[in-house]
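Read through the structures below before going on.
Just so it is clear, none of the values below were taken in a lab; they were calculated from the coordinates. A quick note: this is a predicted structure, and the numbers were derived from the prediction, not measured. Cβ atoms are built from the backbone, for glycine too; each structure is taken alone.
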Structure 1
Amino acid sequence: MSNQNPSATKKKFKFPHPVVLMFCIVLIVALCSYFVPAGEYARIQVDGRTVVDPNSYTRVESNPIGVMEFLLAFPTGMTAAASITFFIMIVSASFNIITETGAIKSAIGRAAVAFRSKENLMIPAVLAIFSIGGATFGMSEENVVFVPITIALARALGYDAMVGTSLAVLGAACGFCAGVINPFTIGVAQGLAELPMFSGVAYRILIWVVLVAVTSFYVMRYGKKVRLNPQSGMMYETELAERGNGIDLSQVEKITGRQKIVLAIVVAGFVFLVYGVMKLGWYVSEIAALFLGMGIVSGLVYGFTPDEIVKHFQTGIRDIANGAIMVGIARAILIVMEQSMIIDTAVHAMSGVIASLPSAISVLGMYAVQILTNFFIPSGSGQAAATMPIMVPLADVLHINRQVAVLCFQFGDGFTNSILPVSGTMMAILAMAKIPYEKWLKFAGPLVGIWIALGGVFIVAANMFGYGPF
């Protein structure tokens with residue numbers, strides 16, 4: 001009889017790699033195509049946009065996904081997501097050129113010295129700054145640029161990469177979820193709901209303030225624990241390995257003249273970025289081009305040779321390549337749903353469930369459907385186009401204000417973005433920060449749960465006081 005302790009042989013559960021997880025999701029969706037009825041809504045043109053006719057759902061011939069179609073979904077998804085994938089690579093690589101000048105590190109060192117006796121102010125201050133980007137121009141993919149900066153700042157003040165990543169990611173998420181004047185979510189959704197553009201902004205500002213306050217407290221609570229006892233942090237082993245990459249506040253070097261010019265280029269570039277997004281309708285290609293120019297000019301100003309610029313550019317691509325490729329893998333989920341024609345069936349079924357709920361809780365049903373839909377359509381504007389033409393008439397039937405329906409969409413689209421494994425951008429950021437997905441989920445998951453609960457409170461309150469104008 002063996003004396004071996006069963007507990008000694010029991011393997012500890014290991015969270016699958018994000019690529020494995022996404023592969024399994026694509027496989028499950030492909031298998032669903034064999035028993036989920038295919039269906040579609042008619043698409044019509046409204047003010048130059050293609051929207052769903054909510055009364056047009058019909059069953060169509062089933063189109064199950066075969067082995068070859070399943071495998072083809074991955075290269076097709078990578079091709080479809082090429083603009084985002086190369087955006088992430090170019091921005092990361094270009095910013096690496098700027099980072100190699102030392103200008104950013106010196107500026108962060110100076111900022112860290114200024115915050116040295118006011119560490120508790122740093123977290124809410126930086127979170128609030130990033131939340132403005134999320135609230136105004138929907139900062140999301142752009143976070144790839146800032147994460148190395150916020151991690152360096154956090155480490156300089158005794159925090160870890162988890163805190164540093166949170167400053168940019170969760171800060172921008174607070175503004176994005178509130179959607180104060182976000183043209184890509186609130187703007188699109190209100191347009192589809194035929195509401196005045198950016199109406200109801202006062203309530204969304206209140207939501208924004210509450211989200212920033214709650215998130216600041218959450219991150220500060222973890223950060224305080226890490227500063228008092230670094231071993232208690234989730235990233236302790238990584239921080240030991242990255243110890244040489246931090247900023248020594250006792251030896252912060254003076255910013256040189258050339259570095260000041262580089263910083264001026266960066267500041268001017270970000271100002272132009274905001275102007276381009278808000279006024280010129282820029283998206284990923286234009287932003288990538290701007291950063292490419294910033295990187296090349298900064299490198300030349302600092303004194304790098306063309307060969308050195310290329311070397312630093314290639315290093316930046318290498319560091320982010322795995323995360324960037326995940327964007328295309330995540331897109332395969334949508335490819336399979338579209339090809340099998342079950343995506344409209346899923347939306348139709350969920351909207352049908354809402355209509356059957358008692359009117360008192362139907363508004364929360366709309367919220368739940370939007371959260372579930374975000375798993376399949378993580379794009380904010382894409383989810384608005386797919387669901388709002390259905391949710392708006394449903395809200396009319398249930399005597400729920402259209403503005404409340406837009407709020408359900410805004411929260412449902414935004415809150416879970418920070419933990420979704422199918423979010424290529426989130427996976428790219430975690431890869432850059434060297435944070436395993438399971439650790440990020442353990443850290444950010446409870447906060448997302450708090451966000452969702454707060455969202456439910458805000459939605460019920462909005463429904464009770466008649467959040468409008470209609």
Structure 2
Amino acid sequence: MKNADKFFIDGAWVAPSRDELIDVINPATEKVVAQIANGSSVDVDKAVIAAQKAFESFSQTSIESRLEMLERIREGLINRTPEIARLISVEMGAPMSFARDAQAATCVAHADAMIAVLKEFSFEQVVGNTLITKEPIGVVGLIAPWNWPLNQVVCKVLPAIASGCTIVLKPSEVAPLDAILFADILTEAGVPPGVFNLVNGDGPSVGHAISTHPGIHMVSFTGSTRAGIQVAKAAADTVKRVTQELGGKSPNIILDDADLATVVKAGVEHCFSNSGQSCDAPTLMYVPAALYDEAVSVAAKAGAALQVGNPDSEDTDLGPVANRNQFNRIQELIKSGITQGARAVIGGEGRPDDLKEGFYVKPTIFADATPDMRIVQEEIFGPVLVILPYDDEKALIDAVNAADYGLAAYVQSGSLERARKVARQLRAGSVYINSPEWNSLVPFGGFRQSGNGRECGAHGLSEYLEIKASVGYF
């Protein structure tokens with residue numbers, strides 16, 4: 001891919017400071033499709049200097065000019081959707097239909113949402129003799145993941161631009177190609193030099209340099225809880241703001257008055273969407289004990305109906321998982337479930353029988369698991385669902401709230417009021433009641449080890465702002 005071996009700094013594609021390349025692997029074929037440069041602290045320094053210089057003027061731009069810029073970025077995302085979808089499919093294995101209709105489409109939806117938010121957002125408030133203003137925090141370092149690669153880049157870059165911040169972005173080295181294309185979209189949209197800078201590379205080289213850099217005033221990180229802890233520790237010495245969207249192990253609580261066949265099938269399909277590589281996937285399905293056997297049977301049928309295969313086929317429901325390390329971890333956890341005594345209702349270890357290459361995982365559903373098992377405790381990040389029975393609703397809610405993660409939770413009920421009652425008791429950043437439509441304006445983030453801060457909507461924009469009180473202004 002053009003410019004894959006360069007970095008975008010101060011409005012131009014520039015050579016890296018060292019000759020070290022990282023292979024980008026197509027997970028469906030296990031073949032190298034591109035090579036990106038692995039940056040260093042030297043490259044991050046150059047990007048920060050460019051961002052600092054650009055901040056002086058960009059932070060003073062009008063809301064109207066930033067809105068016009070966001071509108072042009074939105075048009076670029078729409079016009080380049082086929083290219084975006086192709087790159088996402090190639091670099092992380094998403095089926096083309098999903099890459100186009102979900103991965104790329106959400107980028108446009110987030111642009112629509114940020115435009116709507118910025119039009120209504122209040123940056124000033126008068127309190128007595130004081131003017132309280134919300135001002136851009138400064139240079140922001142953005143570290144994005146590989147599972148929803150451009151979606152997460154957009155969720156970070158657009159509020160940064162809307163707020164008047166300038167940017168140093170590190171995409172995931174696993175799926176960096178869509179971000180390279182996005183740099184061209186931003187250039188075509190008229191984003192001034194130095195406002196957006198991109199330095200590719202791995203976490204130890206570029207991520208660490210961003211986290212520790214004294215010229216960066218905020219880090220927004222999306223990824224694993226383990227890596228998020230490392231980012232927070234690295235950022236602590238410079239007392240910069242850190243927002244994190246981390247791991248999840250989200251419960252899907254089915255109440256006894258739900259339409260069991262409908263909600264179990266929908267829960268399986270949601271869990272396995274994107275090959276299970278979504279941090280808020282409903283990976284733990286809790287079913288009333290009296291309905292447990294029926295639910296397991298329905299789930300097995302729904303999971304077995306999903307087609308695993310070539311991402312280029314419109315008939316494919318699940319492509320491969322994104323990389324070899326993830327494939328190996330998923331296999332290890334599936335094996336642990338079997339070893340610890342859970343029953344694999346469908347799936348299990350290894351690739352599907354008809355797929356001899358690629359990081360394909362059998363969609364796997366476990367029954368008869370116990371709460372202490374690794375498949376119940378750990379985020380698997382693959383197409384693996386665990387179904388568990390419960391007898392006492394209150395005890396279940398207490399157990400869910402005591403878990404390490406608190407990113408998302410799901411409640412299914414034939415009574416909206418009953419579902420609302422459960423939702424109000426759950427300690428999670430997002431609670432989804434009866435498979436609602438997605439809303440790009442609402443905040444996204446978690447409780448506990450699922451992170452801090454929020455992305456999307458007005459709350460996401462606020463993360464990029466500092467609050468200043470000018471006392472005696474009036």
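If you work out distance in nm of label points 7 Å out along Cα→Cβ at positions 111 and 263 for 1, 2, which one comes out largest?
Once distance in nm of label points 7 Å out along Cα→Cβ at positions 111 and 263 is worked out for each structure, 2 has the highest.
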Value -0.97, -1.03, -1.12 of log10 I(q)/I(0) by the Debye sum over Cα atoms at q = 0.17, 0.18, 0.20 Å⁻¹, for residues 23-118 alone was derived from the coordinates of, among 1, 2, structure 1
Output -23500 (helix-only ellipticity at 222 nm (-39500 (n - 2.57) for each DSSP H run of 4 or more, over all residues; to 500), calculated) maps, among 1, 2, to structure 1
Computing relative contact order in percent (Cα under 8 Å, 6 or more apart) for each of 1, 2, the value 25 comes from structure 1
